[in-house]
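Following this line, the structures themselves.
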Structure 1
Amino acid sequence: MNFMPSLLACSFLTFVSGVSLAHAQSLDAKAREVVSQMTLRDKIEEVHGTRSSAHLRYVLPVPRLHIPGLRIANGPAGVGPADDRPQKPATALPAPISLAATWDVRLAYRYGRIIGREARDLGYGLIEGPDINIARVPQNGRTFEGFGEDPYLVSQAAVNEIRGIQSKGVIADVKHFVANNQETDRHKIDEIVGERALREIYLPAFRASVEEGHVGAVMAAYPKVNGVYCAQNAVLLDQILKKEWGFEGFVTSDFGAVHSTVPSALAGMDLEMPTGKYFGAALESAVESGKVPISVINDKLIRRYRTMMQFGLFKHTMKIRPIPEYRDGKEACRIAEHGIVLLKNSGNILPLDRRHVHSIALIGPYAMAAMTGGGGSSHVIPLFRVSPAEGIRKIVGRRVRVDVSSGRSITEAVAIAKSVNAAVVMVGDSETEGRDHSIILAGNQNRLVEQVAAANPNTIVVLKTGSAVLMPWVNKVRGIVEAWYPGEEDGDAVAAVLFGLVNPSGKLPLSFPARLADLPAHTPEEYPGVDGVVHYKEGIFVGCRYYDEYNIKPLFPFGFGLSYTTFAYSNLNVSPDRISLRGQPVPTISVSLDLSNTGKVAGREVAEVYVGLPSAPGVPQPPKELKAFAKVFLRPGQSKRVHLKLDPGSLRCWDTHKGEWSILSGKYRIMIGSSSREIVLKGYVSIAKE
């Protein structure tokens, strides 16, 4: 048994990125030494949170043993509700769905650094985020909190945000593990998910967060998956997360997600939040009666303490510092600008030209104030707000008249629209945790758009939504901009795009349907469920996979986004293009192409690489799946050679008969697109096993 700590430390090295084996062993040994000095009562107090008038998200300290408390904050969109009453203000970043729309991993890292630094400045050691659940249905009330519908895009955003958060000495708590894809009946819904869909769609981003992002904590979700609550699901927590992926951090519960004592403790749940309903006195009794071995409790604490030690939370006293609000606000603005997606630009109505536009009507319920974010536990109290009118007036000054109307009176809005050169209608939604929402714009918003468009031919719609929405007026307006929830810098970011100070470069991280009936989950049995059960009948055909497979034209496809310039793709090279396995590992495939800016202004384009796997009997494959991308900046007339890689994981699918990943023989289609529906270059790789 003397060698066991060393082996555990070796395993821990896979989790502690960038440290020596000796340091990893030291952290493990120190955590074990701390736990060895604890009484059973100490240990029980440390495997759950406490909630009182003074604390909301807090794990108590053990002063006698110099074990510090753990102060926790929510944080998918900035530092939100935390171990403070009242909640402290922080930078209200653009919604995570906006970050996903940037398709820029460098910005994801910077987004994470802002959250991590501000959490540290406010005295918190763990951030509950990012939220990486797949946008299976656009009606999910927390779609704004995640990164969209695609496992690869979500993985890339997650890994880089986690690295950013943890670079500042704060533990990221990636959530919600797993398949927390709707708010309707989220506390009790039983999600029946096939093994292949679980492996190929809903688990990949969590696996990447563990293996590539080296995340310190994972939050177990509310629902049941295949009949078992996530917080007591041994297949998910122990078998897959801890054993298969080698996760050496600790598992927290969502608030109130624990439903049992012994099953949850034995399944791998490490920290019950927010209180000890099941991991308090009941767990102590279970240990004393022998139902839960003390070694299980020890493991939970060793995992948390060595993680806290890794991030310096044991030896450094948190120093509360002022948040650099204007510096972080500037960063937030830049991220919001890069996430804005230009969906329609008929007759090049955008960007608006200050030399020719002398009057503008700013109309609609989302034209009155900054849309700083969604509701629920991710809500951030912003340090400041920039309204749409403020942002526009900063750019146009006194030369352009800006009239503002809430649109509550459509008659008034129409009268204003008739009197100006251009009408900008800002409509949207207000998503929140705890309930799902319709993807039909609420109230009179659709009628408002149609009436304003009828009154002014130069009508531009700015959407401030956290998800896809239906647009019955799509053919009646000249311009459509998806701004998501831009955060506290709403006015500056949106105005910069409308007036061309910033060339839009965002791409959709989820498909926009033309009709409700076109959604992949379109029956009550599939969503929101019948008798407390949801069947994921679409399997792996989620999002654009579904639209492609069934030849359904979306309103706007996954990966779509226009620019104020134009781009050309050429000279695709795929190497190697023939692979014979014969027991040998699959090599990394190099994909390169020329990307050129053929327009008149500088801009950024996302080169998207899709792979079409060969189908086999009983193993249908989507026509294409995103497997790589690169965002490239080009000046007018400039060309760059873009180099991307497809690792072996890009070519595999889950074999449900063998219970393992498999690479099939056949021809693999390599497709380069400016969206999932605009494929501009094609190549092939042939793989033979004999």
Structure 2
Amino acid sequence: MPRDPRHDILFTPLQIGPKTAKNRFYQVPHCNGGGYRDPSAVVEMRRTKAEGGWGVIFTEQTEIHPTSEITPFIEQHLWDDRDIPALARMADAMKSHGALAGIQLAYSGINGPNLYSREVPLAVTGGPILTFTSDPVQARTMDKNDIRDLRRWFRNAFRRSHQAGFDLICLYGAHGFGILQHFLSRATNHRTDEYGGNLSNRSRFLREIVEDARESTKGELAVTLRMSLHEAGAFGFSNAELRDFIAMHADLPDLWDLAHGTWEACSGTSRFKPEGAQEDLVRGIKELTAKPVVGVGRFTSADAMVRQIRSGVLDFIGAARPSIADPFLPKKIEEGRYEDIRECIGCNICVSGDMTGSISRCTQNTAFMEEWRKGWHPDRARPKGVSESVLIVGAGPAGLEAALQAAKRGYRVTLAEATKSLGGRVAKERLLPGLSAWGRVADYRTGQLGPMPNVAIYRDSPLTPEDVLAMGVDHVAIATGATWRRDAVARLHLHPIPTDPALPLFTPDDLMSGHCPEGQTVAIYDDDHFYMGSVLAELLVLRGNRVHFVTPAVKVAEWTDNTLEQGTIMRRLLELGVEVQLNKAPEAVLKSEIILGCTWTGRQSALSCDALVYVTSRTPNDDLFQASKTLDWQAVGIRSLHLIGDAAAPGPIAWATYAGRAWAEGLDMPDRADALSFRREIAALEPGQSLLP
């Protein structure tokens, strides 16, 4: 279908200093877990976005000097000239389809612990390093010589960026991570010299750096400023102060890039942040400057994008997570293929890759960061192999993705689901408080599968092992999911604990099926540590229960530190009146109470309750696979029989969709034996040399 004319404005060019963006789609800087370790993987990921139609594409945070690095996070380096070739490849990839290539330059200051370089950290004002991990390190206050050095290091980075072929430079002063914000904010700038005090003084370093950038690049590169929209706290760089700063320096950069004050606030999950959540903080800023403005808001709706531009809020539609979920978002809107857009669900699994020092992944886009490593493409499929047909049992996230990818490759697909609804765990979890956007995992895949002529979907169709063998297909994937356990077995307890059957026990499956206590005192025991325990606590409160949240961890939902929502979850539970008991776990379940033990001292206490909800671990539903495996399935012409997704090893939804893609990609592929399943880069050895004279 043709593009809606209302969306034409999204494809009008716009000037950014000496450069012109071909459209209004602006991929803001975002991390990916690859950085200096996986340069080819990052290059190919950015090249895919260029193919997808983005007008502006930026790198991730690029550290300009070893006196400010944020190990264990694996970011890009631009420490010396040897870093230029890898970044030049990236700039070329970004520009391969007409996009502008941008590099984000960062000096982390009070946020850089230098655990790898072992250099003394330098900050606007010295003090303890402000990181996620409370590193036991302090930074030294920069003196005038240090500031001169820092300006020189930035000039070196500007020259190297120019030499690498980038079109734009982004000076990072947002999320509390960039030294530019540290100069601007009274929270981190306690100086009494010409770089401290009033706003004009606190702006001095930024003005100097922008002038240095223009001089170093001969005015050939556009200079953008990534600024915090609002830093909370009595001394934070507030939204009002930001507006004063922009009014004072309206023409300083070639573009204003606006993001919330903290990463957690800027990239909040869909559970807590709706699309366009930052609009109130951005509205009116365009009236203060003639330069273009870009902002973010997890935009996936073309109508919402157009409204931002038509109403004068933004000039460019900034995106990080939506560009990950669908690198072809601009092209699909341009071609009127709205039903093909793979919308971001706002789960922040992508962020967890950076936070854990691993490669990033995406629940929706299974090809993310596998474009080079595995040769996967988000939209194009490889032709099928020699066989013709596949059977997939189970239409949860793994089964739906397996069916979609196999069908796109050209196989004849039969998808059998035992229940009346498609989506598996997603069909249930999307009904929980705050998780409605997660339903997009099922909606996108079922929408894509529906019109495909080589796909047959059977609902309400439980299969026996004999049914599987009788289907007459070449390949079988069993994706029958997993079931939450009804005991305490998980990470702390490796065996069941003494339990009186008189106390009603519930699991997440019970609550999601509508079997939920009401008006009672309920204890939740969470040894899962992801989102489920806190979501169910919220559900129980909504049902009129008094809720005790018990966990052996030192904080509620501790793994959600990696999805930037742990603090928000904790605040939500406390606001709801949930009574939190940390560092405790049940040791015995009695008729009307639970005996809790302190995980540090073993000291016991009793907790009276009417019901107990276990959020512990899951048992794979692999009975069909195990039974089918015992039959002579090869004799009936089945070439492969695999167990995938939660039925093989329960994990987050992104693990399930990835498993479905991996199975479909592996059809008719030769056995690689002990070979790696992905490409990797190995650092070249430097010639032996001594630092001593």
Structure 3
Amino acid sequence: MFSSAKKKFLSALVLSAATCLAEAAPHVVGYERFHSETPTAEGGAILFSELGCAGCHGGSATVVRRKGPRLIDLSQRIERDWLVDFLKNPESGRKGSTMPQLFHGVSDEELDAVVAYLGSIGKGIKYPADRHANAERGSALYHEKGCIACHAPTPDFRSPQGPGEALVPELAIAHPEFRKKTSLEALNHFLTSPGSYRPDGRMPHIQLDRQEALDIAAHLIDYQGSDPRELSGVTPWPKSSPELIEAGKVIVTKFNCASCHDLPGLTPGALMPLSGSSGDAGGHCLSSEPVAGIPHYDLTDTQRDSLKLFLSGERPEKDPDGKLTLAAMNCYACHDRDGIGGPTTETNAFFIGDESIGDSGRIPPPLTGIGHKLQADWMKSVFAGEEESRVRPYMKTQMPAYAAHAEVFTKWFQEMDAVSDAKEIVIRPDDIESGRKLLGIHGGTNCITCHNWGGQKSLGIPALDISNLDSRLQPGWFREYLLNPASYRPGTLMPPLWPGGQSMVPDVLEGDTERQIAAIWGFIKDGQGVPEGFPDRSGGQFELVPEDRPVIQRTFFEKTGTKAILVGFPGEIHLAYDGSRGRPSLVWRGRFFDAYDTWFTRAAPFENPLSDELYLFAEGGGDGRFLGYRIDEKGNPTFIKVEGDREITENYRVEEGTLIRTIRWEEGAPPAVVHPTGAEVKSETSGKTLTLTYSWK
């Protein structure tokens, strides 16, 4: 049975499909947001790129040219009937599709040949047999990770930031009817690595682990069960003869599909000169009626007029201020640059993070001047999606990866934002120690009140780590920012510590602003130790050490979540239990846990074990609705949860260097169980009781 939320979601998708023929214009977000009211040549340039015109004609000014998806392994990823309907009328597959009508005038037999050829491409995919999916968790991830920057939220999902009624974004890119188009396993495969099939970055790579991708796929496809193995894959395509496949290849070559799509063995045809005609009638792609053999777009009058303005003028070959590329790739959905873009009224509430930092804790940073702001290597790592480049862990909306284009984007931003007259920071070695004082709270500028410093958490709100700014920021930008933070990000909580260029700390370095800023930069770059004012934690006075009985502590915990229950056992074997999912998440051996930040830090950071010997429980199986826990006379916990309609309990204890897990259930088959990686498992079943003993060499 579908939930009411899912019914509304599916109804919206069905309604979108039903109204396709009435609203058939291609939907290009960057055009619709900034150029749809009045025809402009700039709007035409965006359409020329995003409708794929440059694939046949050349001349795109965007940094990365728009391409169609890679047409490989379609027979394992896409339902054949959906593809046939899509090729006949792209609007049938997704409202606002930018795929032109290309096969008007083609017979059904010829279209069958095209589909046979497309189904023959690829080496095949081996899908893993995933055992557990959670659509509700997928819904939360879908709305928090950043998907709604481009796509519509589920109708009755409520953001913690939002009003009682969700606003439906007019700019949202519609989803296809996923159940008609694909399977859960195929959608999961796509979400895990979208760049493998959409290399131009218009579908960006939100970096998800396999379970996150599966849960989001379950949400999108509206799978309300828990075991994905219950679902069938894509319906097997009929076997095609070599002759039919070859006939389809000939047609695909004739229509120059390789100008937009990567097709093995096929190369794009020569670029075709533009006809020079911009009228509505006859013989070209702007014709109001389809012309056999020519791509047809059901353009609005404004779209057509914008393309005419672009084609009739001096067409740009580059994008010197970035506006065309940022609009085309919809970067403006999350970021503003030079006062343009950023979240809309409808999407703003879905950007979630730490509200104690204000909007800086949940809204992605501006792209204004980032070529001057960031070091080249760091910027490249951000675009490549490298883990260490994520410096805002409090922000749930995730910066997607553009690994294939990281170098191109980095060079482009640096050229666009180059500042030839940036004032240098001159570090005086004798002043570096003053940087320690200036960063601290004892007569300094109190930076560590808000900012983390390496392994030291801030004394207040959890703003980003400033101990490695020299590897991330260019010194000239750093100086400019300290002098006027609001010029980069209006409304920031970062105070102007040198208002009007005057120091507010006159007793350090004679109140010389330039020397003070240089001293701070110098200490970040070359200083030893930490800024003044962090509490002395060297004695480990807040380390929890289980001695005679287990110690239980609730906290926010890495790899577990915000409802982690930690159990430290005498014998140096410890457990983290995820109360949000009703399952164990992690075992570690060695020292247990330091409770300082949990007990005393206002920011509630995500904590880690006091050991590197970690054993994660495998994903799949075991999720349930957590009801709480009880403690026996020896202090060992028994966790209680509900799976379906039955109650399940799990008791944990440590004996002679082993972790013993006893699972009891009321009725039916044994529950699905996963184990910590790297552990040797001994299993014994007696009636409705399963005892598992984990040991390590």
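Rule-based calculations on the coordinates, nothing more; no lab input. Computed from a prediction, not measured in an experiment: that's the story for all the values here. Cβ atoms are built from the backbone, for glycine too; each structure is taken alone.
From which structure (1, 2, 3) was percent of Cα pairs over 35 Å apart calculated, if the value obtained is 48? It must be structure 2, since only it matches.
Once distance in nm of label points 7 Å out along Cα→Cβ at positions 124 and 372 is evaluated on every structure in 1, 2, 3, the highest one turns out to be 3. Given a computed value of 3.8 for distance in nm of label points 7 Å out along Cα→Cβ at positions 236 and 572, which structure among 1, 2, 3 does it belong to? Label of the originating structure: 1.
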